[in-house]
Structure I
Amino acid sequence: MSSVDLDKIVAAARAAGEEILSVYSSDFEVEFKADDSPLTTADKAANAVIMDALSTHYPHIPVISEENSEVPYAERSGWGQFWLVDPLDGTKEFVKKNGEFTVNIALVNEGLPVAGIVYRPVDGTLYCAESGAGAFKSSGNADPERIFNDRHYSSCDQVAVVASRSHRTPETDDFIEKLSGQGKSVECLAAGSSLKLCLVAEGAANVYPRFGPTMEWDTGAAHSIVLESGRQVLAYPAGEPLTYNKRSLKNPWFVVE
């Protein structure tokens, strides 16, 4: 179990979602960062809400957020525990207005996520997990339901592979072809943001190969949900668990299985 009150973090995620939707329904402008990734006022507004909540409730726990200034490794390398935040994961999906974007908030302890919130503002879908307490999903005002997935894709004759809607790569296509070559019937699903990890966690998909660039804040919250659902996120091809607060905040390729 983590040492935080997740209800407070859920409230922050929902409040950030309200800020995002207020921009989503307007004619917003899109800026571009140095790496050509998009940035909107929704990213900034959601980050401000989350940062305010975290600094109010947990002023002793540092934060890494996509929208904050980068913290030098020399400073953060000594952090045993920290928040990992992507206030608007899937900005490309937000700009396309397809609804497949989320608010991601994770608590990381000694390199591994021990709690996570993934909130989809457009329909109120909430994924929540805490180490040792399980993973849960709720929609709207419905009561949370536990999600659990105990089937590894290697044991399935029919495999649902989820892939990025905006970042499909040739390596992903090769992975899918190899499954077909093993005699498996393969169905391909497309989704945006951290929802892809959550689809594996809840059993709507069997595997998510990510052979393209991601950052730690893209995966931390949903990684927690995957772990508590009974699945895992492994660096590819090393096969070791994905870890956080690395010298570079870029993730290696990985497979959610």
Structure II
Amino acid sequence: MTTAQVVDLDLTGRTALVTGAGSGIGRACAERLAAAGAHVVVVDIDERAAKEVADATGGRAIAADLSDLDAVDALPSEVDVLVNNAGLQVVAPLTEFPADKYTLIQKVMAEAPFRLIRLVLPHMYERGWGRIVNISSVHGLVASPFKAAYVSAKHAVQGLSKVTALEGATHGVTSNCINPGFVRTPLVDKQIADQAAVHGIAESEVISKILLDRAAIKELVEPAEVAELLAYLCSPPARLITGASLTIDCGWTAH
């Protein structure tokens, strides 16, 4: 399934940086921003994937491990649109949750976004315009069992985004979170076996019984649908939307 581009957006002359842009939501965001005329810096831990997306969008590929905070600080600072998207998932009970994996997820999904926001804000302030979009999750608003690190990191990003919105308001900078439900991405595919194990069900039952259990619309979100909301948040009609957490969760949080 593809999603038509419906937002009238012109980012000619703007630079966008998207983390985790080698696949899934990040790739869709990179492609959408490039289609709007932005020069996209494609950041991913997978060098080959980053280069493939950069080649397809006319952008620049940077291979970076966002758990290496020195590498994060070395990323380009002259950025007009920042998309904090990179993430990973570990599914395990709290009593068995690997401490090193908890720390890793906080670095990649909570501290790296802070470092990047701090890095790019001076440029945005100088130009009087900037858009920061944090790809959070429905798990930034509610919790599910067995995802202590992921839920903690996504909740942290919500607070970071709101502080950024307040500080950036007088400088023409907006900061928002997009909170999808389960999206059809490699990250979701990789957790199906773990979800089956911790819940004691067959892998074939995970999508219907676990992933879509709370959703009113029983569908996975498509990456392009998240990217189109990103495009709207970068458009002129969205200039007064800041500090918001916008859901694409198929009605999950309506309960």
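Every number here is computed from the coordinates shown, using simple stated rules; none is lab data. No experiment lies behind these values; they were computed from the predicted model shown. Cβ atoms are built from the backbone, for glycine too; each structure is taken alone.
Assorted remarks:
- Looking across I, II, the calculation of helix-only ellipticity at 222 nm (-39500 (n - 2.57) for each DSSP H run of 4 or more, over all residues; to 500) that yields -12000 traces back to II.
- Of the structures I, II, the one that 2.8 was derived from, the read-out being distance in nm of label points 7 Å out along Cα→Cβ at positions 102 and 166: II
- Comparison of I, II by distance in nm of label points 7 Å out along Cα→Cβ at positions 38 and 182 - largest value held by: I
- Ranking I, II by mean count of other Cβ atoms within 10 Å over residues 86-93, the structure that comes out highest: I
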